[in-house]
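Visitor: Structures are listed in the sections that come next.
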Structure 1
Amino acid sequence: MEELIEITFEEVKLESLTHLLVAFASGSTLLNYDVASDPFDETLVDLKDESKLLTALSLLTNYAIYFNFPEFEFAGLALSAVGIQVFGYNGKLDLNIIFDYNLTTNKVSIPSLQAWASLIAVQSNAKTYFCGLEPAVNLNTRFFTEDILGPLG
């Protein structure tokens, strides 16, 4: 049975997000990605070129991008089958990181995951962040909201 964990970072800054996405890709294996938006040239999304990615995302207004990483490693945490979602709406950006806990080879503790999420929140200039079973927006299945443990923490 899947046990999807979602970490949400709300209202991240565009420049910080593009830097993070390039950093995510540099130590990970990207299988594919999909852009849901008004007509858009998907070839502009290049996770190896931060300035090209910044330009591409600056052209979009309301959109969703899903990145599929079979192997993902960032800041000392290695995960399998990671989905990265970027949502652009009303001039704001949210970032979601989703993974199946059962597929992780090295099980990560909630305090370690919280510290890792805190690092990403700082690097993305997120207004707030939280983590829980998907959907993490559900307060009853939260592991944490920023530095405060939730019901499952």
Structure 2
Amino acid sequence: MERLAVDPRLPVSTYPPDVREKAVFLASDMLSEMIRDRLSVVLIPAPDPKFVNHNIRACEGSNPEWYSYLWNKYSYAPTGRYRKNRSLIQRSRVQSALNRIVQGKDHAFQKRYGGYDFAIREIILNRIEELEATIPGFFDTLGISEETTMSEIPF
């Protein structure tokens, strides 16, 4: 599999036109996926109740797979009283970063700036490579090619 010759630390606007269009397309798809899919936990009656009104938690909806990967990649186990895993990733900031990428206003990665944009660009570039390796011509079937201009992409 051939690696893309782009640096995820740089904004999408610096990418070659074909890679930029694919990245914007995937960012828009990821944004709609993020809005549509969300972790939802509900209480349901326990299958083997131990007491009256015994309920258990069940997952009704789940986050997108790439978001779960990102959350786990930047998670940590705190010490102290509450030992539940936490993450440095915040959903609203991921959505803002995706919006910036779609609008072409994402930031270059610096020491304390552009971290969300970088993490998402990294995922997008990996997805482009995977899609091109597993489904040859995937982006051609969507009408995205080197001749397509940004104004022709329908979103």
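We did not get these values from a lab; they are worked out from the coordinates using the rules stated. A quick note: this is a predicted structure, and the numbers were derived from the prediction, not measured.
Visitor: A value of 36, 20, 14 was derived for semi-axes √(5λ) of the Cα gyration tensor in Å; which structure in 1, 2 was it taken from? Can you show the working numbers first?
Guide: On the way: 1: 25, 17, 14; 2: 36, 20, 14.
Matching structure: 2.
Visitor: Another question, if that's okay. Could you tell me which structure in 1, 2 was used to calculate P(r) over Cα pairs in 5 Å bins from 0, in percent, for residues 56-135 alone as 3, 12, 23, 26, 19, 10, 5, 1?
Guide: Working: 1: 3, 12, 23, 26, 19, 10, 5, 1; 2: 3, 12, 18, 21, 19, 13, 8, 4, 2, 0.
Traced to structure 1.
Visitor: Right, another one. Here helix-only ellipticity at 222 nm (-39500 (n - 2.57) for each DSSP H run of 4 or more, over all residues; to 500) was calculated and came to -13500; which of the structures 1, 2 was it taken from? Intermediate results must be reported in sequence, preceding the final value.
Guide: Details: 1: -7500; 2: -13500.
Going label by label, the one that fits is 2.
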